[in-house]
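Given below, in the form of C-alpha cells, are the structures.
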Structure I
Amino acid sequence: MDSELERFALRQIEMALGPDFSPRSYDEVKLLTSAIEHQCVPFLKLHFANNDLELSPPMLRWNRDSIARTLLYSSILHQVASELDVPWAVLKGIPLAEQLFGSASWRQSTDLDILINWTDLEHVLKVLKKMGFILERKIRPWAYNQIALRHRLHHATLELHWRLTLPYLPAPSTKTLLETTFQFPSKTLGISIPVLGPDATFFNLVMHFHQHFSFIKGAIDLVAWMRLFDLDKGREYCRTYGIGSLCDIALGTTIIRGFEGCSFPNLSILEKRFLEKRVSIQSAFFKESDSELQSYWKQLQNALFLDTEEERSEGFQKGLLFGPHRISDFLQKISGRQN
C-alpha cells in the first residue's frame, strides 16, 4: 500500500474519532463495534500503532479472528473454484484486497460474494448445499439482488449475487459481466480467480459506497481504485449505466475527505445537498445507529439521484414498493408480527 493511500485512510479514522477522542476515556467495545460497522478495523489498528496507543483486548481478538476468517474463506474459494461448472466471479473480497492494497489483511471482509447468472441459481444452490451451505432467507428476486447462505458447521456466510445492484437501480448485464471477467492470480489463494474488469469493479465500488451510506471502507476502496486505474474510463462506465451522478457524489465525498487525485465534479444544488450528508464522518464511531425507517429512506435516496428523470421515477417507485426494506415487511416488524 502506498503512502498517500495510507495517509488518506488514516485521515478517515481521525475524522471519525473526532477531535475530542481520548484513549483514556473511550469505550473499547463500542469503538470496535463501530469500526466493524464501518469495516475499517485494520486502519484503526494502524492509527493506534502510529500514536503509540495500546491495542485493546477486543481489538487483539478481532485480529486473531480476522486471520482465521481469511483462512476459512480461502478454503471455501478453493472449493468453489473446483466445484462450480458455470460462469462465476468473485466480487471484492480477497482478490480485490490484493489488487488495491497488495495484501488481504488491509481490507476487512465478513463474507464471500459471488456473482452468477440468475438462470444458474438453482444449480449453484445445489452445489453449495452439498458443500454444507444452507439458505438464510427466502429468495425474493423482486426485492433483492442476492441471497445469503450460511455454512451449517463453521457459520461462514456466502452471498450469491445475480446482479450488481438492487432491482430498482440500474446495473450492467450480469451475462456480459461474466463474459468479460479476467483471471486474477491471487497470492493468498495460490490460484487464479475470476474477477470483474476494472471499470465494472469501479461501478460496484460506487454502489457499495452508497449502499452503506458512505462508510469509511467504501471511501478508502474508491481512492485505492482511483490510484491504480483510469478514472475517466470508470466514470464513463458509470454514466453508461445511469449512475453518473451517484459516481460524482462519491468522488466529491472522497475529495472533501482528503483525496487530491481528481478535480471536484460539477454538481447540481440537490446533488450538493446529498453530498453534504455523505461527507460527514466526524465522531462517526460514537453515533447511534440509524433506525429501520431512516435506513429505508437512505436506500431510496440513491434512486433519486440516477441520471435520467425516467430512471429516477421508476427507481423510486420500485424501491418504495419492492425495495430491500419493503413497506409491508417494515409494518410487520413494527407491529410485532412475523413473516
Structure II
Amino acid sequence: MSAKLQFSAQLEVIAKQSLCGSPPSPSEALQLLARAEPEPKLLAIAQVILGHSWQHLSEHGQAQQAFLAGVHGFKAIQNKQEQTKTLILLGFSHLLSNEPLLALDDWSDALKLARKLNDRELCAQIYMGIGQVYIGFGDDKAALSFNELALELARKLDSDYLKCEVLLNVASDAYRLKRFSYTLQCIAEAEKILQQSIVNPIWSAEIIYYLGIVHAEQKLFAQAKIELETAFMLSEQNNNLWGKVHALTALGEVLLALEDETAGDILQQALFLANQSGICVLRNRCHAALIKWHLRQSNFELALPSFNALVQNEEGERLQIGAKHRRQISHLETQSRLRRL
C-alpha cells in the first residue's frame, strides 16, 4: 500500500473515532490537516476531524469554521452524502453555541440534499436536530415527536449506531417531560446496544448521567450521587466538557439535598465549567443551588453574587424567531410528517 493510501485509511479511522466521541487534540488534528494537502477529499475529511476536536472542547467558533470548510470541501468534489453529514454536524455546533436559528438553516439545507439522495439515515439525523431546536423553543413535546420519528426510521434501518443516538435523545426529552419510566426504558435499550456493538465513551457516560438525574428526581440521592460521580469521572477521562459540566452540576444539587459539606465546593467547580462551556441553563442552576448553600450556611453576603447573576440572566433577551424561520419550522414539520421516505 502506498503512503497516500495508508494516510487515507488512517484518516478514515480517525474520522470514525472522532464521530464516536474520541477525537484527537486540535494540535494533532491540525497536523493531519497539513498532511492532507493538496488532496481535496483528504482535506475535507481532515477539516471534519478538526471540527470534532474543537467541538469536544466546546470551542464552538473554531469547530464551526472547520465544519464549514469541510462542507465546502465535499461540495467541491461533489460528494453530496459527506456534504450533508457535515452540514448536520455544523448545525449541531451552532445549536451548542446557542444559535438555533443558524442550526435550522444548516439542517434545512441538509434535508434538501438528504431527500435528493433518498437517504433515510441522514433524514433521521436531521429530525434529531430539529428536535433540539424545539427544545430551545421550550416545546419538549414537539422535540419528543421529532426524535420518536427519527427512532422510527432508525428501527426500520436497523442501524445500531443511529438507534443508540436517537434513544439517548428520546431519553432526554422524556426526562424533561418527567416520564421517568420511559427515560429508563430508552437508557436500558441504548446500554444494551453499547454493550454489544458500539464503542462510544461519550454515550457510555451519558447513560450513567441519565440514571443519576432520574434517581435524583426520585429522591434516591445516595444512588444518584454514585452514578453522577461515575458519569463525571468517565467524562473527565474522555476530556469531554459537556459531560463534565452536566454531571458536576447535577452532583452538586444532589450533594446539597444530602446536606453534604462538599456541596459548596462542587457547585463552585460546576459553575466554573458552566461559564467555560457557555451553557446558560447550567450556569443558572449552579447559581440557584449556591444561593441555597450560602443561605444554609448563613453566609448572606456570599449569596449576593449568585443572586445578582440570576437576575441579570433572567433579564436577558429571549430568542426572537423571525417570519423566515417560522416558515422554515412549519415547512420542515410538514415535510417530516408527510414524507417519511
Matching task: 2, 14, 21, 23, 21, 14, 5, 0 is the computed value of P(r) over Cα pairs in 5 Å bins from 0, in percent, for residues 52-163 alone. Pick the structure from I, II.
II
Starting from the value 3.4: which structure in I, II was distance in nm of label points 7 Å out along Cα→Cβ at positions 20 and 180 calculated from?
II
Work out which structure the value -16500 belongs to, where helix-only ellipticity at 222 nm (-39500 (n - 2.57) for each DSSP H run of 4 or more, over all residues; to 500) was derived from one of I, II.
I
Say we calculate distance in nm of label points 7 Å out along Cα→Cβ at positions 116 and 172 for every structure; which of I, II gives the highest result?
II
Source structure (of I, II) for FRET efficiency 1/(1 + (r/R0)^6) of positions 60 and 156 (r between Cβ atoms, R0 = 35 Å, to 0.05), computed value 0.95:
I
Consider the structures I, II: one of them gives 19 for relative contact order in percent (Cα under 8 Å, 6 or more apart) as calculated from the coordinates. Say which.
I
Ranked on FRET efficiency 1/(1 + (r/R0)^6) of positions 28 and 76 (r between Cβ atoms, R0 = 25 Å, to 0.05), which label among I, II comes first with the largest value?
II
Out of I, II, which structure matches 1.03 when Cα Rg over 2.2 N^0.38 Å is calculated?
II
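All of the numbers you see were taken from the coordinates with simple rules; none came from a lab. A quick note: this is a predicted structure, and the numbers were derived from the prediction, not measured. Cβ atoms are built from the backbone, for glycine too; each structure is taken alone.
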